[in-house]
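Below you'll find a set of structures to go through.
Derivation of every value follows stated rules applied to the coordinates shown; laboratory data play no part. Predicted model, so just to flag it, every value in this text is computed and none were measured. Cβ atoms are built from the backbone, for glycine too; each structure is taken alone.
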Structure I
Amino acid sequence: MKKNATLGQLIGALRQRNGWTLKQMSEKVGIPLSTLAKVEGDKLSLSYDKLEQFTGRLGLSMAEFLAQDRGPGATAKGAPPVITGRRSLTGDSNSVRIHTGAYDYEYLCTDLRRKRMVPILTQVLAHTLAEFGDLVRHQGEEFIYVVEGTIEVHLEFYAPVTLRQGQGIYIDSMMGHAYLAKDCERALVLGVCSSDDSNLQGDLITLAEETAERPA
């Protein structure tokens, strides 16, 4: 692709590379066919939010989408890496706290949108499965590391396992799971959830909010 390609040319190249019709791409990204046709024809542009929606629905970061402009070799082995320069610090003004009964969640670095890894500090409060409720499951994978206390990990396909301070576990998050405080009032764990879906953080917060709203 030539240098300084227009937005329409980038969208057209991406669509052709995937063998999609304009209608198929419209359905995938949630942008009306007529609008997408005008954008690809360089007769209309997209707002930043709409462009984020476009790339996010296709599982691309903005940087990955724009990297097409580097030419056919941009994604080949040995090509220069795309540097986004994103950075986020933890802090009270940059976190979201949700209490569900079983957990006290603190989602960290929430100012960064569409990130592929979601760091979460969690106070584990429930002590029994009856108190916890249904096992949780969601897209992606996660790593849990015990910072304070002891937890008992319940998994859909495995026998329970006990983890103490300084120990961790990596699991498939689609498998039903629950973390319980064991031999302590509460435990503190650091979790990192990961997924190809760049809206993972929003999905996890929504899931926690829905759990918090359920009657005890």
Structure II
Amino acid sequence: MPPAPVIFDLDGTLVDSAPDFLSALNRLFDEIERPRFTLPEVRAMMGYGARVLVEHALERSGGLPAGKSLDELTARVIELFFERHLEFSRLFPGVVTTLTGLRAEGRGLGLCTNKPHEATLETLARLEIARFFDVVVGGGKTMKPDADHLKAVIDALGPGAGRAVMVGDTETDVKAARNARLPVIVVSYGYSRIPAAELGADRVIGDITELPRALGELDE
């Protein structure tokens, strides 16, 4: 029997996009004449989507500006993000080595992210890792933690994909995996505001290069 396929989250797991979110948020806050944020501050607010990021940033800077809505400011930060969303984003160390090794083991690889599908494809292409993935499903009508989002990847991966393992960085990924009845491995370097050890994953790793070992333990 071939080894179990692996389904990855994108931002916070494979790609460090926090610098681009920092850039977009600071440009938004320049527009509304609020103080800028630092990278550690933005990392601490990420992991739950743009709306939550903007909401927490506003809470730290005096609340919602007069005449503005949270929906309006969220739409604006998304617009600013996608204007330059690959200016500063980079792969986390060890990603290419790890994906290459998993491919050599004969594992099928999928990607399941709430980032819009076209932006996801652009990210994978620009960062030169598109070639590793058999299936890519971005956010749309269904989003993690909805089990159907993960099941779309499982179905597309084909026979044996029901044995897949999810790899992510936040409680959204863990909940999605549990809803789809998959084991899940969490990386501790991502964007979760909850400590990785408290997310209830089957394994926690501190570096993506530890993934083959963790997968081997789950395969046993």
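Summary of values
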{"item": "Given 0.75 for FRET efficiency 1/(1 + (r/R0)^6) of positions 12 and 204 (r between Cβ atoms, R0 = 41 Å, to 0.05), calculated: source structure among I, II", "result": "I"}
{"item": "Identity of the structure behind -7500 (criterion: helix-only ellipticity at 222 nm (-39500 (n - 2.57) for each DSSP H run of 4 or more, over all residues; to 500), calculated), options I, II", "result": "I"}
{"item": "Ranking I, II by relative contact order in percent (Cα under 8 Å, 6 or more apart), the structure that comes out highest", "result": "II"}
{"item": "Of the structures I, II, the one that 10.9 was derived from, the read-out being mean count of other Cβ atoms within 10 Å over residues 60-67", "result": "II"}
